[in-house]
Structure P
């Protein structure tokens with residue numbers, strides 16, 4: 001598959017500046033086994049798991065990528081665990097780090113599995129690390145919005161949601177609230193869906209925080225960089 005190259009404009013998980021995404025069959029086994037235990041597990045699979053003939057099973061997919069999974073696990077274990085983080089979803093394996101050597105080594109050793117690489121511009125690295133709640137852009141969204149504000153509807157009492165949304169509407173285009181987002185805010189009662197509004201300036205942001213502080217989650221400031 002073609003590799004997607006992206007520019008890191010804000011920290012991943014408020015910590016990491018690099019991300020590399022791989023597509024490796026059966027990589028979900030890395031949630032359960034590492035090191036020698038992984039090698040033993042994969043070696044014993046053909047004998048211990050009778051459903052290996054089901055090619056869609058996790059075990060069968062892991063066997064198809066046996067050598068690559070062992071090699072990837074060994075590579076990551078050669079680095080301090082505090083210098084990177086991983087995320088696994090089905091056959092997608094993402095690595096986050098601030099160590100460029102990890103990214104370079106994965107690129108070199110697992111080229112055929114790479115689906116995405118995200119790196120910051122060199123000139124923005126220090127700024128990203130110093131300003132963890134910043135997003136670097138060439139121009140402000142809609143040429144006016146200075147902040148991205150994530151909402152926390154699950155923390156707002158149902159009777160206060162309507163009041164908050166009505167008040168936002170009175171602010172006109174000072175925020176990017178839309179009918180679909182308002183509907184989501186009204187119905188959402190769980191902390192699982194991250195959505196945000198754009199806010200034009202400090203004054204509006206302060207007013208939102210004063211009006212319904214529980215509704216405000218993480219706030220990111222857009223930082224305009226040279227084009």
Structure Q
């Protein structure tokens with residue numbers, strides 16, 4: 001197509017994006033540089049920003065994506081990657097603002113997007129865990145119960161001293177994860193903190209019996225060590 005339309009900016013942007021996806025950085029940069037000379041350079045900003053993000057060059061990614069978002073302020077993909085780049089660069093306020101807008105605009109956000117936004121929110125001075133928990137619950141209301149979101153919510157509940165709420169949240173995972181030894185150990189640990197040793201010890205015994213019947217892996221050996229630690233404290 002480029003042979004037929006050598007002056008078409010969009011084609012060089014597209015091919016440069018494909019080179020970038022394949023980590024062919026010099027080829028990508030050559031196409032992006034040429035594309036910038038064939039039209040508004042800001043139109044190349046998303047793919048240039050994405051390339052810098054993939055290379056770990058987060059300030060450069062922020063600059064390119066910001067120029068692109070001046071043209072297309074509702075582009076959810078650009079907002080997501082600028083949020084990620086800002087988070088990596090330690091510019092938490094920008095990351096949080098972009099995550100919020102992205103989650104409003106995106107048709108199908110991923111659980112990890114809600115998790116990253118909640119982490120930014122919890123780390124932002126003056127915001128704290130309450131709004132982060134609200135965001136996690138909004139994510140689960142939209143996507144359904146998600147173990148990774150609920151586990152972080154449990155962590156936040158413990159940080160703010162809400163042990164009963166942490167226990168309640170862990171119980172919501174039982175239907176999906178209760179058959180696993182990991183959930184039993186996680187639940188038992190919370191129950192011990194809540195001074196409910198009988199139920200906790202029952203779960204630990206069940207988890208240990210399950211581990212005895214499974215092939216040993218580093219993760220399972222670590223979990224067995226956790227059970228021993230909990231039963232001796």
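Observations, loosely collected:
- Structures P, Q, by relative contact order in percent (Cα under 8 Å, 6 or more apart): label with the highest value: P
- Winner on distance in nm of label points 7 Å out along Cα→Cβ at positions 30 and 206 once structures P, Q are ranked, highest first: Q
- Comparison across structures P, Q (criterion: mean projected area of the Cα convex hull in nm², for residues 86-173 alone) gives the highest value for P.
- In this comparison of P, Q, the computed figure -10500 for helix-only ellipticity at 222 nm (-39500 (n - 2.57) for each DSSP H run of 4 or more, over all residues; to 500) is attributed to P.
- When percent of Cα pairs over 18 Å apart, for residues 14-101 alone is computed for each of P, Q, the largest belongs to: P
- With respect to mean count of other Cβ atoms within 10 Å over residues 78-85, the largest value across structures P, Q is given by Q.
Bear in mind these aren't lab numbers, they're just calculated from the coordinates by the rules spelled out. Note that the structure is predicted; figures quoted are calculated from it, not measured. Cβ atoms are built from the backbone, for glycine too; each structure is taken alone.
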